[in-house]
Structure I
Amino acid sequence: MLKIAHRGASGYETENTLAAFEKALKLDAGMVELDVRVCGSGELVVFHDRNLKRMTGVDGLIANTSVGEIKKLTLRGGRKIPTLNELIEFLKPYPIEINLEIKARSAIAALTHTLRRIEKNNKALFERLLVSSFYPSHLAEIKNVFPNLRIGLISFLVRGDLSFIKTHQFYSLHLYKRGLNKKIIERIKKSGAKVFVWTLNQPAEIARFQSWGCQGMFSDYPDRL
């Protein structure tokens, strides 16, 4: 089972920061998950929310804030917001898988440019990447450019016909824990996708999903998995 550090080891360090990803490495996570947005000056930054306020106390949209202004801000815990390039450079030497979640369609063009550079210069790193989104159309745009890139659909619940898995060539489904059961997990696996479940932090729920055969778990505390 794949141990996935949710926004890094965000139960221990400020989410989506280099400190959180360094902690995930120390805790032997098999994959790190992070959120990607494009800022006002066009760079990709690692940040979950549309607005900066929850994490910085400053009320403003990432999309309207330049990378220079972002770098002047301090997150909770005294940490800084990394750019995607900074994070990739930090993680490059380590054999860990990297899940990039696209938070908005506006990030696709810049992400495509970044992925093209990685594919050209570091194929081993490219093969460790997994791009995910709640929106199949966003993933389709990426997949059309990079047919060998792994993509994963994030969803709260999946029921009914699962033919869309093969149609979209989803490597994995990233599913919310509530409403899931062993039968649904088995159907998805038989349809060709891996099942990753979010966000599992409590021992009882971790044990339950292990017994149901899920292949990966997102956790703020990857050492609990």
Structure II
Amino acid sequence: MPIRAERTIPFMPGTWAFETRDQAGRELAGVLAESYAGTEAVVLAVPRGGVPVGAPIAARLQAPLDVIVPRKIPIPWEPEAGFGAVAPDGTIVLNEQLVPLLGLSEAEIRAEAGLVQQEIQRRTRVYRGNRPPPATAGRLVILTDDGLASGLTMIAAVRSVRRNAPRQIVVAVPVAPRSSLERVSPEADEVICLIEQERGPFAVASFYRFFPDLSDEEVIRLLNEAQPVAGGKAPA
């Protein structure tokens, strides 16, 4: 499906493109508004870093802001590295090149994914509280994060949302390597990226001047602040 990259760069070591995630979100919101202002959209952000990107998008489009919590499935003996991702509904996406090299059985893969899904459900409860999940059937769903790394967690999110029959799914991110955009593109109806890195080592954090770790409390605050914008009134 179409990829809209507003700017393509070869590699940018030692520099940055955005001051903060909020700035990146505001710039992304301006691009999205050109095509999607006035539509019945829902913005789903990948926490934690995707929520401050998604907040200005939701505000600009006057859309609800909520979270979707896909997470990587870690390699058991090297937990900082992942071999796939899983979404809240159990949708699993695997790195098909890596998995055969690991020697994991299907049962082991599902066991690791099950452990991750327990954490996903816990985080979703923390962020959403008693709010029901947003209705996405028949609506435009905008999925966002502060950037794509491998793209596997975003693919898991797209496939999970697709099960609810949305009208259209748009993936919108500030930064990504070209390889990840090409990996995600067949899954979404449109992919929008402000800065596409054409080649070279890639790290999302390198594109931001300020890239602090976010707390759950900060994520919850942003989601709560967005609720009056989303529905025109504060939730009961």
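The numbers here are math on the coordinates, done by the rules we state, and not lab data. Remember, predicted model here, so these are calculated numbers, not experimental data. Cβ atoms are built from the backbone, for glycine too; each structure is taken alone.
Observations on the model:
- In this comparison of I, II, the computed figure 2.1 for distance in nm of label points 7 Å out along Cα→Cβ at positions 148 and 164 is attributed to II.
- helix-only ellipticity at 222 nm (-39500 (n - 2.57) for each DSSP H run of 4 or more, over all residues; to 500) derived as -9000 - corresponding label from I, II: I
- Structure with the greatest value (metric relative contact order in percent (Cα under 8 Å, 6 or more apart), set I, II): II
- With distance in nm of label points 7 Å out along Cα→Cβ at positions 140 and 172 derived as 2.3, matching label from I, II: I
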